[in-house]
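**Q** What follows is a set of structures to go through.
What follows is calculated from the coordinates using simple rules that are stated; it is not laboratory data. Predicted, not measured: the structure shown is a model, and the values here were computed from it. Cβ atoms are built from the backbone, for glycine too; each structure is taken alone.
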Structure P
Amino acid sequence: MRTQLTKTILVTLFLFCGTAIGQTVASRADGAVDRSATKYLLLDSRIVERAENARLALGTVKKEAANPLFVEEKPWEPRFDNLYPNVMYDQQEHLYKCWYSPFIIDQAVTRTPPEKRKTLTYMEALHGNDRYMGVCYATSQDGLKWTKPDLGIIEFNGSKANNIVLRGVHGAGIFKDLRDPDPARRYKMFGKTGEDREPVGVVFSPDGLHWSKASPCVGIGAAGDTHNNSFWDDRLQSYVAITRLFDGKQRIVGRSESKDYDHWSKAEQVFCGNPQRQTYAMPVFRYAGVYLGLVMILDTKTELVDCELAWSPDGLKWERVCKGKPLIPRGPKGSFDYGCIFAAAYPIMRDNEIRLYYAGSDNTHTGWRKSVFALARLRPDGFAGYEPANKNEAATIVTKPIRCESDSLRVSADAAAGSLQVSVLDENGTSLGTSRPISTDVTDATVKWAQPDLLAKLKGRTIQLKFELKSARLFSFRF
């Protein structure tokens, strides 16, 4: 369905954070509403038909007080650099696991004493010196206190008493694949594994520690020198990999698919910024019927790196949510994460929070910098939500027509400073009933109606929902 040019322009403005919309605006129709979704995120513009005095705002993260969680401290960790962490909570082993990629050899660091770094830049010191990455492994019972175990697998400086699991792999993206029937391929790695014409490859492991020889992804045509990541996409019944392309001017997000994790399609461009604000890396994951991306934006003038949020209905067409505003803000000058933020793949979804692990650096991208592993917390479904543009007035959001799938409606919202009220409209926009106001912060809370059994009587019918927000922020709803 095509939209008129004026509508598209208005909606594009509407999607940018901080842009007040005073009049009613229709949502951009770049795809149909996912009517099979069990949960609807308000950041998904396909679900919003019109909004008045409303703007989309990023959720507020809270950085863990115990940060940093671990630091550069081992002889094989001379420079964490971007770290490229991959974090999971293993339900089978009840254990947090992290695979991270420091430069295990960085002669520019080890051969340049601190006093000389005041007159010599890191890039100058790097000239003529060797460096390459490895993959290291850490675990935690609670996700806060981490252990770097002596694994006895990879030799470093004549000893295997270290936590290295791979050498010479750049930007490794690792995940545990429970659907693969072959236990030897339980853990999968996608990343840059060589310097030849096909530098991107895959590696397999039964336990995440002992890895096979790399197999090149012939024909993928990607540079791959970034935080690569991959996952199984149930919607497509295919593996999807996110990697890096380069057009000679800027870094670009590329995407490839595979049915078997061995043979990959040629990587195609799906997202990019501009030569000054470049898309450096983007871990991608499915969440509530959409694709979300944690996109690292490198400013080539300041050499600072911000982590922003992007979303896509199909994994191909991407938009930044609240463009120019970071989801995980950098800290003040002098702090451990002032210079660069590199989000981990992937967020950990808990019942009461979303854990966003990340690497933070105290200096610029190409500067002398110390990097650490850290944690930021976000409320459930709290990536972004609608709030009043003018805080002194109520905001109104009306959804596209959707099928009433249940006799109850649940919402996630921050309403402790105001209120949220929901109305049900029929096909003609006539109100069929209104909820009791919600005046607390709620997660997946059942909406209580002034009219008993309102949704039970409407189950199976097409309805619209009208949300009225007073000093409140709405993140999601579901039947």
Structure Q
Amino acid sequence: MVDAEIGVLGLGVMGRNLALNIADRGVTVAGYERDPELLKLARREAVAVGAHDDLAEFVASLRAPRAVLLMITAGPAVDQAIEALLPLLSPGDVIADGGNSDYQDTVRREAGAREAGIGYLGLGVSGGEEGARHGPALMAGGADETYKRLEPVLLAIAAKADDGAPCAERLGNAAAVGHFVKMMHNGIEYADMQLIAEIYDLLARGQGFGAGEIAEIFEAWRDGPLASFLIDVTATVLRKLDEETGRPLVDLVLDSAGQKGTGRWASIAALELGVAAPSIAEAVSARVVSSLVEERAAAAERFPRPAAGAETVTTEQLAEALLAGKICAYAQGFAVLAAASEANGWELALDKVARNWRAGCIIRAGFLDDVASAFSNNSGIANLLMAPAFSDILERTVPALRAVVAAAVGGGIPVPALSASLAYFDGYVSARLPANLIQAQRDFFGAHQFKRIDRPGEFHEDWFADRSASS
């Protein structure tokens, strides 16, 4: 029997690479996998990992108090794993769910584990295969004593920011916090990727640039205010040539983007909390529209695209538009986090979240230090848009965003995330919006009442009593 410090249940791509990462840090780790092919692969690759196919044997190999990290597909499989594990565990042991679980499921699972005396940790893990192997960003939620059981391992394997700080931290007492923060990370990721894709489309279809030329543009943005992992990824992807044809591989990739649900959950959570997150929602919708490949092809023949429009903007304007759109998307994500914290009593420190995303995760970006500073130095700030560092940037870049959206509309190129970011900004900075008419309409057909600007209280009007306003 191996006296393992931690066990990883699920040795697929993420689980296997996390186990290897843990072993590289000098921590003895045991693994469990029931899929024969994955188990065979794990045993071949994971020399320092004891890989088991018997669950009881796996649990018995762990040092008490036992810690089991679940790295399996979110949903029913997690419930099944917990159900199988609980009879084999003892009070004081810990289960950490490192998958993209729905945070509401995590609330239920933590309560069930607590009844059995088992600690439960919700652990957001970001960084993909490479991050899991060499350093992910880890977003933990759970009781302090539960987190402390895993803290040394998590700090050891996490990515390190430029200042050396590990991107792993307990963000709240509730296990759901870890998964909610990861969900909003993914929501921002959806928006960020869509914004970049729209800029790419404006350069490719709008201005006729080839993939290599667009790669040069993104490479030039790597060291400026747009510096981020996703900008690096985009430049690298655009440079890749297909081995068979010699053509840019991106030009041969089907234009239908998949999703696993976290972006959709982020949009739903925002609506449930009453927070506007249109850039995130439109990014999700854009993926849905992209899946309609045959329908879009038929519609394109029926409705030809306007001949001109998008070629009128410069690469400098596109860079500024992308930066403005990104800031708006991040502002929306952090607004949702703040609302969730208040609604659930999580006392979530937004500056800690921003610092936790500085390395390892998919949305790591140069300006996250500024985001962290905005929330730590201005604790009463209502929205990231109003932080001086970002309001100054937006004052400079929103005119470019406006020009880019206008050019895209004129050229018939869809820019749902850029447009949503602009609309969000314009709505947020409008002292008066047309919601007064909507409230009047609601009172007209549903007697929902309305407030007035000239006196306190709730009012209902007999809208048929006086038609003098239309005379």
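**Q** Here helix-only ellipticity at 222 nm (-39500 (n - 2.57) for each DSSP H run of 4 or more, over all residues; to 500) has been calculated and equals -17000, so which of P, Q was it run on? Can you show the working numbers first?
**A** Numbers: P: -1000; Q: -17000.
Attributed to the structure labelled Q.
**Q** In terms of FRET efficiency 1/(1 + (r/R0)^6) of positions 402 and 442 (r between Cβ atoms, R0 = 35 Å, to 0.05), which of structures P, Q is highest? Let's see the in-between values first.
**A** Working: P: 0.95; Q: 0.65.
Top value of FRET efficiency 1/(1 + (r/R0)^6) of positions 402 and 442 (r between Cβ atoms, R0 = 35 Å, to 0.05), among P, Q, belongs to structure P.
**Q** Suppose FRET efficiency 1/(1 + (r/R0)^6) of positions 106 and 194 (r between Cβ atoms, R0 = 30 Å, to 0.05) works out to 0.65; of P, Q, which structure was it derived from? Please list the in-between numbers first.
**A** Values: P: 0.95; Q: 0.65.
Only one of P, Q returns 0.65 for FRET efficiency 1/(1 + (r/R0)^6) of positions 106 and 194 (r between Cβ atoms, R0 = 30 Å, to 0.05), namely Q.
**Q** From which structure (P, Q) was Cα extents along the principal axes in Å calculated, if the value obtained is 88, 65, 45?
**A** Values: P: 75, 52, 44; Q: 88, 65, 45.
Derived from the structure labelled Q.
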